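Please find the structures below.
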Structure P
Amino acid sequence: MKTENPPPDDEHTETPKRILVIEDQELNRKVVRIVLQSKGYTVVEATDAMEAIARLEDALPHLILMDIALPGQSGEDLTRRIKANLAWVDIPIIALTAAAMSGDRERILKAGCDDYLSKPIDIKILVERVETHLRRAET
């Protein structure tokens, strides 16, 4: 005998926040995916700029985690491209980068990223920053 669950109460269910992770390193994507999914987020992945644009055209994410050292088009250039599109300009972008030299943070923020985390990523700080930017985007 098949039993069905009652339909969810729309007033009390919230669609999980969708996060686009743009990262060419599989291990980095996997760690971020596992952490964010454990917090209830839907994670969509892209490994380069072309794939990221395709994901953005499929469905808008609530937030983007952007590797700066992508193959082909850099994360900085991709950020500028995203922020130049009126449909995407308000999506918060958090840069994930190994670039931690003097001036890197300022350069990356100037490209349009809303925040900056240096690699290796501290998982606790990542989750805090994601939650902070998602709350800001809701207001």
Structure Q
Amino acid sequence: MDRILVDTNIVLDLLAEREKFVTEAQELFTLSDKNEIKLYISSLIFADSYYILSQQLKINDVRKILRKFKVLVEILPTNDKIIDLSLESDFKDFEDAVQYYTAVENEISIIITRNLKDFKSAKIPVMTAKEYINIRKQL
């Protein structure tokens, strides 16, 4: 079973129902709901998603959405080692470094994001939700 870390943009595609990307995100999270894959997010992604959604929606609505969402993923902690690795990394975006090292330290096999260019130096596969879904359909 694939162990996948889902980046913030994919989470928000689903939760904010971003028109251009929601279908691919829904397909990915449906695979998790069917226990065909295991999806993970960092605690940072959960906090960022809460903050971003609260800019658009009422707080009670955001909390309701995140409670439902939480059953689809496992939330991974951000610890000192992940922060140290991120601070010492070549990543331009600190948040992306945290996501990457969260994946590495938790032996995650794939990162799903729409910002592929931000993970150029990744040593594990990084792809879009659409790419991942297409690969699964070919198997």
Structure R
Amino acid sequence: MVLVDSSVWIDLLRNQPTPQTTALRKLLEDNGAALAPVVYQEILQGAASAERLVKLREYFSTLPFLLPTHPIKTYEKAAALYAHCRFRGYTPRSPHDCLVASIAIEHSVRLLHDDRDFDTLALIEPKLKLFAATKKQPKK
């Protein structure tokens, strides 16, 4: 199972051809893609219309969810990660990214993303494992 950040889901919904969306398509074929509740929220809140909101809810609610393992401690860990970043001179652009990272760590899964903040978070918190989506090399 791989936790997929909203940055990749949004690119997929926009039909953006990226290494991450290619990896996500493969994960979906293999039933290996999961959401965190906050990622689900970010996807739904981006709906352009009421009809689109319904369609997004119908599709994404059928996917596997990785829930916070504790109703309070998960958020404490996310806050601590955010604070540790700041202590090291880096302020994440979104506290939600720290929550997504904390959920990935709690479930011992890799995170597929297209958001540079996660690269920095992984440097600061080595328990965060990222899913490497790379471009296929042309055949020679």
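The maximum of distance in nm of label points 7 Å out along Cα→Cβ at positions 41 and 89 over structures P, Q, R, that is, the highest value, falls on R. Given a value of 28, 16, 15 for semi-axes √(5λ) of the Cα gyration tensor in Å, point me to the structure among P, Q, R it was derived from. Among P, Q, R, the structure yielding 28, 16, 15 for semi-axes √(5λ) of the Cα gyration tensor in Å is P.
Only the coordinates and a few stated rules stand behind these numbers; no lab work does. Keep in mind the model is a prediction, meaning the values are calculated, not measured. Cβ atoms are built from the backbone, for glycine too; each structure is taken alone.
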